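Peer 1: Each structure below appears as structure tokens.
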Structure I
Amino acid sequence: MSVTAADAPLLQGLWELLRGGTDERLLSPYFTAGCAFLTHVLLCVPFIALDALACLSRRVRSWRISAPPSLRRWCDCFCRVLFMYAAAVLPVTALLQNLRSPALPDLAPTCWRLFVEVFASLLVFDLLFFLWHIFMHKVPWLYRNIHQLHHLHHTPFALAAQDASMVELLSLLLLALSSAWLVGCHPLSETLFHLLNSWMAVEDHCGYDLPWALHRLLPCLGGAPHHQNHHSLKTGNFAPYFTHWDHLCGTHIYQRPQYTSKNLR
């Protein structure tokens, strides 16, 4: 069945707003990397606020599953992530953008197509990352030279979601782009997938077991407790978001992370 603007008027209006009457901004070699970095930082802001409130609120501290980072850790992490984006993500995304078709579709996807493409992309990315993640842990050279930097955060926090080596950060970018390409996403679906991917990564590393977190609403997700166990034990919970691959492969572990003053980097 063909897709027309009448199928999803709200999505069509959003798509036309994003396009802004011209494709030049969306096709800029700097747009993707700039938006990705800005999105990551903005998604971390609520957790910076929670870390500040933790000193004053017993309720906020009760949600915390690992020690909050110091201001210096936040600043050091921000500088490393900024450097990685400037030195690696920006030139690679610029190159990939030049290889993509310069034409954008006139019509937005239907709501159903948007949902299917985003959900399918998350599932594909989850599988690809699960395999790559196990590989990095099981091959000592890969762990020492690529993945170990990320595991310096024994107790991760939101901004640390993308604090990784240059090779690992680029590999995650390529896995995300490949997932959307394999699914055949509309650009609007791909944009929403990348936004959700960024949010879920930040939430996994945030160090809070919040009552309204996604893993509370969807039991198929592991969330921050699941990923905290991975950083602490390094022997399981290799899937980034969903838990089915860890259950099927016998790598799922559950142990309520304990928040103690010794859980520092």
Structure II
Amino acid sequence: MFAELNDLLDASPQRPETGKFTLLRDTRTDGSFLVHHFLSFYLRAGCKVCFVALLQSFSHYNIIAQKLGVNLTAAKERGQLIFLEGLKSCLDFMFGEEEQSGQSSPFQFLSEGASDLRALFDFVRTSLTPSSSDSWKGPVLLVDDLSVLLSLGAAPVAVLDFIHYCRVVVCSQLKGNIVVLVHSNEDSEDEENELVVNSLCHHSDLILWVEGLATGFCKDVHGQIKIIRRVSLELMVEKDLVQIYQYKIQDKNVTFFARGLSAAVL
């Protein structure tokens, strides 16, 4: 996890918040470093994590997690991490390997006639419902990234229903947290994806929106991040609290600074 980001969010693995829906949004850049941050954050916090990884393999996440001081293999073995490798599961389902093994797939919607994500939701609910032997602080659902479901053929309403029911179970009933990454481009012709992104923004407690620089690539400033706290949901005020910083990604860390205050500029 990145200590500077924790400071900006006033967050600590010793006192993780509960019942929150966090949306990670990226535009013209790669926001995956935020996924790695929250994965390591909640594992360090002692939470049980269901990671629906639709974009990369387990080894990819594990290599980066080790740089951040977290061992995903060990977390899986002790039952703290439930990892759904989306790419592999989709291939297994399409070629019938899961059916041959007698296992039902969370990706049933890929078959003809399946129109919802109920199987995926059942996987999440089963994974995060605590057993009598669980001693974890709270459940966490992490999705990287939700836009892939649309690319696989899921309808926008099915994706939004999936998130809605996950929020009811994870955030409301189990007092856990959800963190979801989506890609967006306000100039995109992909209306379905933008519909999902805009809908999720209206229902999020916290939005971390990373954007590429309008001026293009810069080796010392990799982008900017908007931290949008949806205080209007709790305090019934008209405006949300917005903070804007620029950032630079390093090998094992990310540094944040006010716009125009990069050390390279000064």
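What follows is calculated from the coordinates using simple rules that are stated; it is not laboratory data. Because the structure is predicted, anything quoted here is derived from the model rather than measured. Cβ atoms are built from the backbone, for glycine too; each structure is taken alone.
Peer 1: Determine which structure produced the value 23.1 for mean count of other Cβ atoms within 10 Å over residues 46-53, calculated from the coordinates; the candidates are I, II.
Peer 2: Checking each candidate, the match is II.
Peer 1: If semi-axes √(5λ) of the Cα gyration tensor in Å is computed to be 32, 20, 20, which of I, II is the source?
Peer 2: I
Peer 1: Given a value of -18000 for helix-only ellipticity at 222 nm (-39500 (n - 2.57) for each DSSP H run of 4 or more, over all residues; to 500), point me to the structure among I, II it was derived from.
Peer 2: Computing helix-only ellipticity at 222 nm (-39500 (n - 2.57) for each DSSP H run of 4 or more, over all residues; to 500) on every structure in I, II gives -18000 only for I.
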